[in-house]
1. Given 105, 52, 45 as the derived value for Cα extents along the principal axes in Å, which of the supplied structures I, II does it correspond to?
2. Once mean count of other Cβ atoms within 10 Å over residues 197-204 is calculated for all of I, II, which comes out largest?
3. Assuming 0.90 is FRET efficiency 1/(1 + (r/R0)^6) of positions 77 and 485 (r between Cβ atoms, R0 = 30 Å, to 0.05) as calculated from a single structure, say which of I, II it is.
4. Which structure, out of I, II, was distance in nm of label points 7 Å out along Cα→Cβ at positions 221 and 381 calculated from, if the result is 4.7?
5. Identify which of structures I, II gives the largest calculated value of FRET efficiency 1/(1 + (r/R0)^6) of positions 53 and 461 (r between Cβ atoms, R0 = 41 Å, to 0.05).
6. Which structure, out of I, II, was mean count of other Cβ atoms within 10 Å over residues 165-172 derived from, given a value of 18.5?
7. Comparing I, II, where is distance in nm of label points 7 Å out along Cα→Cβ at positions 109 and 589 highest?
Structure I
Amino acid sequence: MNVTEKILSGHVVSGEKTPGAPVAIRIDQTLTQDATGTMAYLEFEALGKEKVETELSVSYIDHNTAQMGPNNMNDHLYLRSVAGRFGIKCSLPGNGICHQVHLERFGKPGKTLLGSDSHTPTGGGLGMLAIGAGGLDVALAMGGEPFTIKWPKVIGVKLTGSLPKWVAAKDVILKLLSILTTKGNVGCVVEYFGPGVASLSVPQRATITNMGAELGVTTSVFPSDDRTLEFLEAQGRAKDFQEILSDQDASYDRIIEIDLTKLEPLVAQSPSPDNVKTIGEVEGTKVHQVIIGSCTNSSYRDLTLAAALLRGRRVHPDVSFLVAPGSRQVMQMIDRDGSLSTFLTAGARILESACGPCIGQGLSPAEGTVSVRTFNRNFSGRTGTPNDTVFLASPETAVMAAICGELVDPRKQDVIKYPKIEEPERYDHDDWLIVPPPRRKPEIRRASTIGEPPKNSPLPENIEGDILIKLGDKITTDHIMPAGAFMKFRSNIKEYAKYVFNCFNEEGKETFYERALKVKDSSRHGIILAGLSYGQGSSREHAAICPMYLGVKAVIALSFERIHTANLINFGILPLTVSAEGLEKLKNCEHVSIRNVRSQLKEGQDLTAETEDGSKVILSHALTKKDIETILAGGKLNLFAAKK
């Protein structure tokens with residue numbers, strides 16, 4: 001067996017080990033972050049459980065750490081109190097980004113981790129099967145419920161050689177994105193193997209698995225080997241190690257070979273992480289902002305390398321240079337080894353250890369300027385600046401852009417020598433900002449800005465639908481529910497729903513929210529129309545909850561991404577696929593009728609949409625019996641309540 005099959009096989013509760021067949025797996029650990037966590041814990045409360053039933057659950061406060069008004073602090077008080085109430089550790093603001101901290105302090109090879117954040121696969125760098133999911137699925141896992149996925153196809157990525165100077169782990173995943181793109185990989189796991197794996201440290205592996213989320217795969221995983229043990233020993237956690245290697249005769253559904261020796265510096269240009277270019281193609285592009293950090297490239301290794309390149313130098317006067325250490329551990333270590341002073345001397349601004357600008361929390365670039373970031377996403381407008389231009393790059397490429405004021409091929413310059421970076425023999429670890437559950441259960445603190453999970457009605461027999469919006473390909477959860485300044489409303493669906501598809505609203509015209517409410521008030525049903533790969537990006541279940549609150553009963557698209565599909569099902573919205581020809585027919589009408597929905601779903605049949613002119617369009621689905629039961633009930637919360 002390969003590593004993926006070994007970990008999965010040890011956790012299967014039910015189901016067949018056949019590619020595409022649903023299997024329920026036991027979840028060992030969960031993580032949440034504050035942007036998704038408040039709703040997840042409200043949902044957990046609705047389950048009526050006395051405490052979590054996992055081996056470990058951690059609540060991180062790392063996303064909404066700023067904002068005007070009390071909303072975010074209200075959430076933080078709730079999160080700390082609810083964690084104490086139900087036996088959950090709470091990582092306080094300032095302790096760091098959930099994925100970086102979990103890798104450092106809690107990740108264990110061979111364990112399953114379910115997180116309410118799409119970049120949870122970071123844990124795959126430690127040999128975990130770490131999967132991103134919606135908050136409700138995480139809440140159910142905390143309550144002891146198994147998590148259902150389709151038994152994956154495993155894409156084996158064979159690594160040979162080792163990275164040359166000026167080429168980084170970031171370039172490995174950018175290379176893979178150029179091959180697999182961000183769509184068409186649903187139901188797959190990427191597993192790295194081959195002799196080149198041993199040349200990569202755990203922080204480098206974590207960069208690759210973190211950004212594997214952009215491929216749209218279920219997760220990505222490395223073996224657990226001597227380099228894994230080396231990292232865990234340095235973290236003072238050698239007891240958590242277990243070796244997990246693929247068998248010599250292990251097979252893969254597809255094999256992609258990457259010779260690390262032949263890689264070159266790469267960047268991804270807006271508006272997608274798979275818009276990958278060689279550094280030579282963009283060389284000379286003027287740069288006005290450079291940010292190093294995010295859960296992808298904010299490790300101690302990343303920052304000491306960046307500091308070594310900057311030592312004795314200053315950034316270009318036209319560049320705003322910012323550094324965000326991924327955790328308090330990293331911040332303390334760069335302070336003690338002098339890297340922090342080097343950054344300050346070079347002209348850097350130091351940000352707190354939090355998600356910050358990666359999730360659109362401030363530091364938006366000026367209009368018409370270029371930002372180079374070591375982040376994982378560059379969706380259009382994600383920075384908070386409309387029509388932004390963002391290049392995703394490695395720390396090496398980003399630092400050189402900061403020094404030169406433009407994108408340059410670092411291999412062509414001979415002034416700065418490439419530094420040799422050694423992994424530390426011991427990481428500093430001081431976990432006092434990770435609060436364990438107290439012996440005495442605290443009262444849950446719920447302020448006025450925190451709402452309740454909205455209730456949905458069972459699916460009707462007939463959907464009399466108004467097409468509320470017609471969209472193209474690659475609609476991300478950022479398009480559906482904006483992040484940045486709007487995230488402070490995530491605990492209040494009634495308020496957050498006002499901003500559904502906010503980026504498509506036009507000044508002076510009726511907003512999506514207004515159209516949807518008008519349809520809902522008329523007792524009709526809302527329908528969303530889209531193209532390929534609907535629901536890319538974040539795990540934010542609000543992209544399903546808010547449309548559900550506004551009366552949306554179905555999303556019709558050419559294809560869907562995994563996490564968003566699960567979120568739609570969890571909240572009683574039908575994810576239906578259509579042919580390209582059928583989509584064109586639907587684009588030419590405003591109203592559709594889908595009749596005998598409940599009865600046809602129960603019989604496992606496809607549905608038929610009838611347009612205004614009498615044309616009929618077949619709507620397909622890949623729903624399991626359990627999915628159908630959930631949707632018919634109006635979502636998992638309704639289903640769970642009915643079974644109590």
Structure II
Amino acid sequence: MNSPTPKAPHVNPGAGHPAGAAESPVDETAKVSNFLRQIIEKDLAQGTHANRRWAGTPGDAVHHAAGKPDPAKIRTRFPPEPNGYLHVGHAKSICLNFGLARDYGGVCHLRFDDTNPEKESQEFVDSITDAVRWLGFTWNGSTSQAEQVPAYFASDYFDFMYRAAEHLIERDLAYVDEQTPEEMRANRGDFATPGKNSPFRSRTPAENLARFREMAKGKHADGAMVLRAKIDMASPNINLRDPAIYRIRRATHHNTGDKWCIYPMYTFAHPIEDALENITHSICTLEFEDQRPFYDWLMDRLAEGGLINTPQPRQYEFARLNLTYVITSKRKLAQLVAEGKVSGWDDPRMPTIVGLRRRGYTPESIQLFAERIGVTKADSWIDYSTLEGCLREDLEHKAHRGMAVLDPVKLVLTNWAEVFGSDGYLETCTQPALPHSSIADGQTPPPDRQFQMGNEVWIEREDFEEVPPKGYKRLFPGNVVRLKGGYVIECTGCAKDANGQVTEVHAKVIADTKSGTPGADSVKAKAAITWVGVADGREAEVRLYDRLFADPQPDAGGKDFLAALNPHSLKVVTAYVEPSLAAALPDQKFQFERHGYFVADRNDHGVGGKVVFNRVTGLKDSWGK
């Protein structure tokens with residue numbers, strides 16, 4: 001491709017503010033302006049797209065000039081190829097295209113660019129549809145998730161595309177080329193050398209039309225010939241050197257079956273789809289910038305022939321998402337799955353939308369992230385902590401609190417029976433599910449959590465030191481601490497095994513010091529530690545996920561991205577959790593006090609009575625410099 005000289009990327013920690021649920025017209029106080037918004041606002045002010053017609057179905061309103069004035073002020077589209085699972089970079093594009101349509105009284109189309117049957121499947125169609133729906137968007141004019149209309153497919157327009165190709169041939173604007181792929185590459189030239197005309201370029205339109213129809217009828221082998229647009233083999237933009245627009249492929253298509261054995265190239269199909277769907281602003285990433293001249297050439301040629309109406313759609317490009325510690329190559333993500341480096345496309349370490357969802361990310365946090373990083377035409381790197389920060393900001397007011405012990409050691413309160421009359425006595429303790437400071441305006445406080453304190457509880461192993469380091473305020477012989485939500489205790493020592501490993505911590509409970517009672521402040525404790533009662537705590541599997549790669553740019557500059565895999569990206573521990581956490585539903589998010597945010601695994605939690613949590617993110621960035 002004739003690409004501009006790349007600029008050295010810089011890391012942008014993210015700027016701006018949270019996205020609001022803006023209504024049309026745009027709430028200027030809630031949305032940060034960018035070049036795309038400026039283009040749309042200028043077009044609306046000038047009435048650039050005001051005379052479009054729309055009959056309610058794709059195609060008819062455009063090439064038959066039927067219907068009434070288009071009720072949508074603008075039309076954008078999100079056009080994924082159904083050849084894999086969407087990732088966080090696609091999420092940015094989804095939020096951008098659907099968000100702009102929402103904010104400017106328009107409609108965004110969900111359209112599948114299914115022109116490559118060998119790599120596409122209904123599985124990917126379903127996963128993409130589910131991802132867009134989960135992110136909170138409706139498409140093609142739907143007013144609610146419950147009334148979602150079907151998506152568009154490029155394959156629905158194959159008949160029209162074939163007719164458009166014949167039109168170009170008849171006008172001597174396309175020809176069938178029978179060079180080998182190697183000959184075509186050699187004759188294409190490079191940035192310093194103009195291309196050479198194909199020996200088949202001088203065929204008459206009648207000869208080319210006959211040959212093309214033979215291609216369509218399956219009379220030639222796969223790869224034997226292609227249909228090329230006739231533009232300019234000396235163009236400084238290599239993409240205009242007679243690009244291929246149709247090729248022979250004998251493959252069963254997920255939507256059209258075996259009807260076709262020739263398929264349009266993406267660069268030919270995409271502009272036609274935009275035109276037939278009345279798209280006003282075709283927004284894509286910067287790698288398509290050098291394809292825009294062909295996009296415009298094709299639109300102009302089809303408009304001249306009366307196949308599409310004006311105003312024509314226009315393409316605009318923005319910088320794709322470059323996120324540190326992440327790769328967004330579908331091929332490389334598929335390699336991770338195929339080689340068993342991850343458990344699947346929905347592995348919580350994957351940057352796929354299904355992976356982020358299983359990890360515990362929320363639609364709101366991803367929308368906030370997309371709004372916060374903004375839209376530019378310059379490449380830059382966004383630090384992964386920006387994404388995590390958006391998630392923490394969203395979960396702060398949603399995630400109920402709870403106590404979990406991830407590296408447990410038993411704490412025995414040796415005087416429990418003396419204070420309460422029996423070692424079997426259980427004291428009910430309560431704590432708020434959401435601290436007052438985390439309850440958003442208008443939010444109803446949830447009921448308090450309840451849990452039982454007895455003579456044995458689980459504590460974190462790191463909360464006891466037989467010989468404490470300087471400044472240590474938790475349990476050590478002679479020190480007092482509070483069991484959060486319970487009583488103040490005084491540490492008396494510990495028991496060890498033959499290897500010197502601490503097997504139990506011993507302490508005495510101090511009577512009349514329970515949290516929330518008049519005596520709570522009678523004994524001053526310098527620290528409060530989290531705990532889980534042995535009597536009512538539940539054993540849980542906790543998966544401590546971290547970043548999949550240890551290198552902030554794992555595949556930049558031709559690196560072997562597999563060599564950058566983080567060997568500590570997953571650690572599985574057996575933990576104990578309080579009763580409120582054990583009753584979690586799949587996908588329910590929590591803040592494990594002091595540990596971070598966790599989610600009940602949407603696949604495994606509760607299966608066979610097993611309690612499973614995934615770590616979403618810590619309470620703060622642990623990867624900061």
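1. II
2. Once mean count of other Cβ atoms within 10 Å over residues 197-204 is tallied for I, II, the winner is I.
3. I
4. II
5. I
6. Corresponding structure: II.
7. Comparing I, II, the top value of distance in nm of label points 7 Å out along Cα→Cβ at positions 109 and 589 belongs to I.
Throughout, read-outs are computed from the coordinates displayed, never taken from laboratory work. Given the structure is predicted, the values throughout are model-derived calculations rather than measurements. Cβ atoms are built from the backbone, for glycine too; each structure is taken alone.
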